[in-house]
Structure P
Amino acid sequence: MDVFDEVFSVLEESYLRIGTPGRVAVAVSGGADSIALLLLMAKLRNVHSFQMVCLHVDHGLRSESTDDAAFVKDVCEQWNIPFDQRELSLQSKSNIEAAAREGRYHALRAMAHAFGANVIATAHHAQDQAETVLMHLLYGAGGRGLSGMRELQDDIWRPLLPVSKEKLFAVLKESRAAWREDESNQWNQYTRNALRNIVFPQLNDIYPGCTNRIVQTADILLHQEDFLEDAAKTWLRDNGFVQGDVCWCDRKALLQQNLAMKRHIVLQMAKHLNIPLQYEHVQQVLQQIEIEKIQTVNLPMKSSALINSKRLHIVCQNAMHWPLGIVRYEQPAYLLSHGCFTQAFDADMIQGAVLRTRRTGDVFSPLGQQGSQSLKQYMMDRKLDRPFRDIWPVLALGHQILWVVGYGASRAAAVTENTKKAVYAVYHGILPDKRQNGEAAL
């Protein structure tokens, strides 16, 4: 088997593995790697009969960039491949590398969407993977960062990750295909270029084959991280509640886990709310859950971790929202009131009552007790977690709270000897503490 067929087999196996998408966009810069990918994809299209478009992004950072675009367009015309391109106008001066990457993917996705592509194929190969892993190591990444790039991540498809750069050059040589040289690849002020041009040649002198070893390590870590992430999700389903804006877990159950699981659980909770955590954030949360008292840990994006004796909450800076549920009124003789999800009321006294969340000025007169108090104080006395208080469902008539669902009813509409008609209020919904259908709170 020649090199072209060997690399094509890798590409085809990857295409089958990701589900044989019917429309594929191919990101092509004009460099050797991307032209090799385009050449291989052209054959794959002939074999599997999918629709394909070539996408080119001109970053506008080099005077030769317009020539690169013209070259790629000519190649596509020769190979009968639809072509589209975008030009960027980069504004960032502090980190042009990051700005170019962000702008490139934004443009690629816009063009791919216009074509109706399912995925965007890129020419990332084994050397790119090794560079990525080393960059992440220098940045202080954990297992997820050190697992490098995925074969398929969202809409980005990287079918050539197992393939060496040398084999891609061999593909071009066998096919007698031309490509463009990008002089910016020699600009060592960029981190990736410095690793590629300076660090890796020295590493390979010290330990030949280190690139492949790094790629193998990334693959091992990828599967380990997937396993731990799945385990954390399963644990949270049993010991927490991660839904909508509500994100908490049982503190004592978390303390029983080993350190690796603790970290993954906290990271999974933060991920649900799109909060990026660094090592020091996770460590601070894990240190504070050891202390059995109410406290707050500041997290990125003005979010926070709120810790009490029962739960660890992750809370965003924005006001929380939660579906209120509904209250239905029924009169079956067998239905007993227990104050959690069903409650008996004097029908005449609840006319006009609405289900809502708390408001300033709300007053509550607990059934079976003397006097009244603010709803806020009642919630505090009942140890209702602070993140729950603004989203908790209450049945109210004006500022008079008739029922704090899940906790208790008021004297204001209680059934007495003077009641002419009693009704049963039945709450349908899930409370922020995970209770539903009469289950006990976690």
Structure Q
Amino acid sequence: MTLIKSISGIRGTIGGNVGDNFTPIDIVECTAGFGMWVRKQVQKPKIVVGRDGRLSGSVVSQLAINTLLAMGIDVVDLGYSTTPTVEMAVKFMAADGGIIFTASHNPKQWNALKFLNKHGEFISAADGQAVLSFIENKELLFAEVDDFGTLMFDDQSIEKHINEILKSIYVDVEAVRNAQFKVVVDCINSTGAIALPPLFDALGVEYTLLNDNNFGHFAHNPEPLPAHLKDLSDAVVQQSADLGISIDPDVDRLALVCENGTMFGEEYTLVAVADYILSIHKGNTVSNLSSTRALSDVTKKHGGQYIASAVGEVNVVNAMKQNNAVIGGEGNGGIIVPDLHYGRDAMIGIAIFLSLMAQKKVSVSNIKAGYPGYTIIKDKFDLTPEHDYAALISKLKQSFKNEKTNDIDGLKIDFENGWVHFRKSNTEPIVRIYSEAKKESEARVLINLVKNALV
């Protein structure tokens, strides 16, 4: 059982002991800490909240909402929603912050509080530390009964989100409608089943939904990895669909399946979308250190500069702003289109990819074949008290001192034929070891080289 407080929010497994797991007391304390942080900036704040389809979603959201109301903070509850929709709703409503109740790709026993600032973006590490300080110091002040906040409900934000997507210069609505695409979508029994149908209807796309009604009971591990997408792959082939679409429970990650049932590769979601956007709007790109080199290759092809950031959406967003990037994201299928908003958004990713398909007029497998071919291996091990993480990093630095390295987030080692990234996860008590090369066998050699250096 787990409770993690990090740059990616406060998350954990439901039930168990206070302080060790994500219990009602932890939910109230953490929400109150965020409420104090917002109240330091605005005397009478308004906060937008929304949740994915998790079994614990109602309990977690009600605890948090009532905590905010008891602090004298007004709350707008979107109910079932998506992470990017809540982010955009903060801007739509000129709110002072937001909370998303989702543990993203984590299994059903997990949930989390993801905090947004007044711009609808994840709070910074410094702001997150300020929130933690309120919690740790028990500086949590509640309102008298006459000063409680007001609760409002909103069921229009998904529609507004979709309308903004349809206005994007990167979405060719007419071409997509004329193409008459057929897609199959794995909704993982969460809010994609609510958000995606109206998007497809607006784009004139025929769709079949898998895992779309038994909310919270994820049909498989919700992380959109190839090992979890066999049913989607089979359905794409059986239904002669043009494309398979996999989203995670809060609809901020996007993985695709080709018409022949093969994986497009979540790493290549960003590559394809970036290629299309750069063909319209020249500029720079950003992804994190654990993402494929293919984005750098595509960016250089269009005359732009590629920049690598530390892992974590807020780090990618900061690097995008600093370098005026026109597209960015993460290799986990996270697309960030700043013209819409600074947040990972599977919905605009889908609309842009369909536009790419409509304009190229070739199969998805042919689109994939046009990009530089790399293979990423994603390995991990549990981070236990017996592991001295700092010592492991130090040992790797010494072992590979003759290679090009980057230590802004763990340690990335660039070899001539590939790279290895060794880092502690922001969202789970594990260490991730990713490796990429032109061939899987070469990536395996590199990852084993690093792992052996730790023995």
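When distance in nm of label points 7 Å out along Cα→Cβ at positions 108 and 380 is calculated for each of structures P, Q, structure P gives the greatest result. Assign the value 0.00, calculated as FRET efficiency 1/(1 + (r/R0)^6) of positions 36 and 404 (r between Cβ atoms, R0 = 35 Å, to 0.05), to the correct structure from P, Q. Structure of origin is P. Which structure, out of P, Q, was distance in nm of label points 7 Å out along Cα→Cβ at positions 220 and 420 derived from, given a value of 3.0? Comparing all candidates, it corresponds to Q. For Kirkwood radius over Cα pairs in Å, the highest value in the series P, Q is held by structure P. Of the structures labelled P, Q, one was used to calculate FRET efficiency 1/(1 + (r/R0)^6) of positions 68 and 308 (r between Cβ atoms, R0 = 30 Å, to 0.05), giving 0.00. Name it. Clearly, the read-out refers to P. Given that distance in nm of label points 7 Å out along Cα→Cβ at positions 4 and 316, derived from a single structure, equals 5.1, which label among P, Q identifies that structure? Working through the options, I get structure P.
Thinking only about mean count of other Cβ atoms within 10 Å over residues 124-131, which of P, Q has the largest value? If you can, show how the numbers build up before the last one.
Numbers: P: 22.8; Q: 16.0.
Biggest value here belongs to P.
Readers should treat all values here as calculations from the given coordinates under stated rules, not as data from a laboratory. Since we're looking at a predicted model, the values are computed, not measured. Cβ atoms are built from the backbone, for glycine too; each structure is taken alone.
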